[in-house]
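The data blocks that follow each hold one structure.
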Structure 1
Amino acid sequence: MIVEVPRFKFFCLYVPILILIATCGHAGAQSNLPVGINQGDWFANVSTDRALYNPLSMVQFGVAFKQAVAGKILRIVYDHLDSVMGEDTISLAGTDSISWSWQAPDVNHFGVLVELFLESSDTVLDHTTIGVDVSSSWNKFPRYGFLSAYPYMGQSKIDSTISVLNRYHINGLQFYDWQYKHNEPLAGTVQNPDSTWKDIGNRTTYLSTVEGYIRAAHEHGMKAMNYNLLYGAYADAYQDGVDITWSLYSDPNHQSREYFPLPPPEWASNLYIMDPGNSDWQNYICAQERKVFLAIPFDGWHVDQLGYLGSVWNYDGQSVNLTNSFSSFLSNAKTQLSVDLVMNAVGQYGQQQIAQSPVYFLYTEVWPPDTTYFDLVNIINQNTSYSDGSLATVLAAYMDDISNGTGYFNTPGVLLTDAVIFAAGGDHLELGEHMLYNSYFPAAGLQMTDTLQRDLVRDYDFMVAYENLLRDGEVHSILNMTAQSGSLSIPVSSSPQVGGIWSMVSATDHKQIVNLINFDGVKSLEWRDTGGRQTAPDTLESLALSLNTSSTVVAVWCASPDFYDGAPVSLPFTQNGGNVSVTLPGLVYWDMVVVQYDSTFTSVLQEDKQPASFRLYQNYPNPFNPTTVIGFDVPSSGFVSLKIYDVLGREVRTLVDKVEEPGSYSVSFDASSLPSGVYFYRLVAGNQTKVRKMLLVK
């Protein structure tokens, strides 16, 4: 069953909503969206040359129009959250494509939304957006993709595949089943690798294709991860130097070796399972992987496993708890190889141990019983807890659950699952040469519809643009609310329910981020969407929210991948006592609402508590012009100093210089007399010091 629902349904059809937007304005550019604008008439596509950018590097943009455009202006607005960083304008003189460059700000791990307005005589003819990730490394905000087939391919076809993934801002690629053997991944020698070989599925792999993909990935800023199990060996591995006593056994008398059945002739060999805690095996497989990295320019090792195997024993008859060996295996691999490591926790098996190991981020392959949308969020929250908030989460969650599928993915099922994962701060491994629906990645029977491809681009743009709200260390919070669409009252709760709205609320600095996921009208709460039967939620127009808060609200804005291409829109609101009323343009799949408070705000979960630790918050807004607010926590009384410095280390302002009692504080900084540029603010309390960076843009 295929259900296609255009995500811009309420945008295109309901004039009253457009009137509301024209009234409240755009939070970033402060330009109104004209009534009657028909998005999509002029822009064909917009692109960037890389998936992520170092601070201060040049971003190369390209735009293609549906026809040659003359006598019009392309206005470009660079937004960070709801603040404008700058603008460019380009006069168009009969061209169907154009490119330009822009220097990324000197801020690391920083999401930007770039808005494009095609204008004629002060009239906006068309509008589109694209996200930009300013990050020096990919592990803080991973957007993981995959490759799974390496036949002979020309470089132009390789470049085309990677360019498509680049449009989704994929910044890391898992090279699934590229290897010769699991226990001997490199065919040939380091000095003279074989040009072709057969993989585990007896497919011919070309070295030129693997290297071509890596080269193209690197050109777009993507990392290339070499896939292999941590303990797999072919039946003939003894000929390659593998000792049978390194094996795991299904009995304590080493009579039956543990193996994963992949019987010939369809497959090259069954996979026999080695003991990952055995130091001899660790040294052997790391030596084999070292050959790979010397011969082929992979960036890291994606370490796979098979999950819980039941009771297993080593050759000496000792019972083996596999999870106890994961940390030592990964630590040894990191020491010997010095590359990025990622390890799959199949069904969360061993994730707590993996989280304490030298891995780049946490990766979970999701299996039953974790079948609901709530389970996906629970896994992300578990991983955050296991890593003390230091590691991001990627979920390998296979949609539609069809072993031998043909036809198309069900669009509502995919979009709801991605909305849940992205809103919860995770990433979804799903995009490669095709979309995943099976744990054997080369399976490619299901295809994406044009609608799904278009909508996923917007989802990924949205995740990139708002990564600092969605994925950057927010804490769980509480915000009681009700919702009304026309005469229809919609239940809002902190857990999903058919017929209601799921609210995921977090807090950072002096604001709450409210992610609203629409389950009104859906068929079920099962994310895997077996058979592609999920239905699209009912569009909720002019959604009136009533929020209960004891703090003073100073601004409300919203953004959605389903509306206005994800651009931020400021919303008028009223506050009477503890009640705040605000109306959203509408809710299709996912809206993000940001409620900004004055300096007295604390998360409900932390209300009436003294700060537990010394903390300096990121200033808000940032970038700013010319004023911004800096918040900080001091857990004990004492002398506190907060000073501003320029990039040369010269003190330019003292904001605090006195004894303070324990508590949470905020102070306003007015930079009207200072030039644009990067500044630092330094907080000192007792023997503790913290420094952060901010950007003044005039």
Structure 2
Amino acid sequence: MRIVLQDLAKGKTWLESIPLPSTAPGEILVRTTRSVLSPGTERMLVEFGRSSLIGKARAQPARLRQVIDKARTDGWRPTLDAVRAKLGDPIPMGYCAAGVVEDGNGTSLVEGTRVATNGFHGEYVLVGENLAAPIPDQVSDDAAAFTPLASIALQGLRLAAPTLGETVFVSGLGVVGLLAVQLLRANGCRVLAGDFVAERLALAKSFGAMTIDLSKGSDPVEFAMDMTGGLGVDAVLVAAATKSSDPMKQAAAMARQRGRIVLLGVAGLEFDRDPFFKKELTFQVSCSYGPGRYDREYESGQTDFPIGHVRWTIRRNFEAVLELMASGSLDPLPLISHRFPFSDAPQAYDLLSSESSPLGVVLEYEEKAPIKRHPQLIHLKPKTSERGRPTISVVGAGNFTRRIILPALEKSPCRRRMIVSRQGISAAVSGKKFGFEHASTNPGLALSDKETSALFITTRHDTHAELAIRALRAGKDVFVEKPLAITLNELADLSEELGKPESPRLMVGFNRRFSPHAIRVRDWCERRGGPVAMDYLVNAGKLPPGSWQGVTREGGGRIIGELCHFVDLVTWLSGSVVNSVVASGMIRSGKLEGDSTTVLLSMENGSLATIHYWANGPAGFPKERLTVMCRGQAAEIYNFRRTGFTGTRADRDFRTAAQDKGHNHEITQFLDCLESGKPTPIPEGDSIMVTLVTFAVMEAIASGERQYMADWQDQLGKVGNKEA
């Protein structure tokens, strides 16, 4: 199947072939028949992609500050590499489509149902059940494809709450503005509207609005006051797409006392406080199609909001819009200005960024595109066998994998067989870039592939243990990113599988012990020949709202999902194993405050390690600083860029040109062990114990009691025996 992608680095738009995605619970697979380009959002993305690096920085000042903070702590070279990698990741375009359900996966939307969705521009789209609504028989696919855009307008109306007979000014007559005009008229409102394009003004007038041509220098405030007898309008919907703050200033000036202003589009927000203060105006920014947008649980189709508490969700707004279309109260068809076959989508984007100001640009798809034409595996390049080298497949193609794992594999002497991602986009694009033979959306194909000798698992945390067990049972060696498991039952199952005779090898991606900084400090510790005391400060930072890493059932939480890195490093440096764990979180009002915690690990050889994992620090502060003391001497690793030694002349300070956390060396070592037949560089027992320590940390925080690892090992054994 094909999908439209946009390169944010160079501004190129193209059709990419990707494997067909498979549905998960709560999701549906839809064969697209029509989709509509958003002349606002998508035009802005195209213009952003075609701008210079300086232009991109000016367009996103908040991101520029993040880049500067990262450069201060990590150095400019890795920062620029990260920026280029981020911009180099193409994004799928579009969010307005209509089509037919091909796979309902047990949802209420059965196969053959016509639906409107917020899917990408692609021959097939995978969406959550809550992001699709059945299309009434009276509504054409052309009209239904406008549903998300119409829902954006409808959600703006809901926030403005216009009542019968009120006067509302619509500023900006793009597709959303013109749909808002129709919705307001259906609501019994008197509508005033302004724009710079004559054709759009004519359409608004045909829908029943009184209009003003702003291209002639007319004053919209004076117009609104004249039309309301000097009282001002009851509400203003700002549907413009501009960097100027003029629409907001005009909205405040034309609104009546205690009027309402809602921003639907994009506009500058520099305006005077005075009219807002004197008139007691209310101002809101409308969030897309309505409640549920950007809520992971809702959008995945796993949960819905009770109608008694949230009357209008995304799906209910979709349904309301479609019912208005069916009744004739809303007609988006006059807004269609251009049509293109889906195969000519790149030309449609050239039009979108031209001076012609198109309105509704519709992409038309083949009437019949049988699902069998789009398999879950696609061929990327001719087979390039490397005799004597391991054959690698990768399951998971997220940001970390694309930035760290795949470049390291590309530099290594291995055959890159198959790469898998859930949606298929990142697998197809990354597979081509890094020389894989196939891309897929089905992990089972990589697991059953006879030519794959080792599997890299870099998916979300809740799938690590299951995929690792399946790979081991399929006779494949495994490299699995941390954490190894997120529950005790998962860890017990893995431990049992690894304990079987002739079990393949497994290694967890605890990369820091492979850093040249860590290796020098380990050598320093061994030459001291005694227990060490370590203090590890981690400036973890806050997770973005809604991040999957903070969701316990997906990411396991940050203690299990990330603290394991630091537990592994301090235990490896000590040359011992953890004996007991004490931990305390930052408590506020009887609850754990964020992710900040301090952990004390006591080792069997007498070594001590404190790990301060704090999420309340500034972005510009270095992320990691490790101090190790032994026999009157000290070593310090500073953010894996600099290592210093105090109290010794035998060890010189050490620097690397850029931050080096050991990723490349880690992967090289793993591939070498595959080729040579030697054990993995991290013993499997070490990885199991580190994971068990993170479980003990969680319990220590919850109970406030010291945890003894002997007890946890007994518990692991009991769980394993019970499972057996």
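For this structure, a couple of remarks:
- Between structures 1, 2, the greatest calculated value of mean count of other Cβ atoms within 10 Å over residues 497-504 is seen in 1.
- Which of 1, 2 yields 2, 12, 23, 22, 19, 12, 6, 3, 0 [P(r) over Cα pairs in 5 Å bins from 0, in percent, for residues 353-456 alone, calculated]: 1
- Looking across 1, 2, the calculation of helix-only ellipticity at 222 nm (-39500 (n - 2.57) for each DSSP H run of 4 or more, over all residues; to 500) that yields -5500 traces back to 1.
- In this comparison of 1, 2, the computed figure 3.7 for distance in nm of label points 7 Å out along Cα→Cβ at positions 441 and 681 is attributed to 2.
- Structure responsible for 1.09, with Cα Rg over 2.2 N^0.38 Å calculated and labels 1, 2 on offer: 2
- Origin of the derived value 1.05 (Rg/Rh (Cα atoms, Kirkwood Rh), for residues 217-336 alone; candidates 1, 2): 2
Every read-out reported here was derived from the displayed coordinates using simple, explicitly stated rules and does not represent laboratory data. On a predicted model such as this, the values are computed, not experimentally measured, just so you know. Cβ atoms are built from the backbone, for glycine too; each structure is taken alone.
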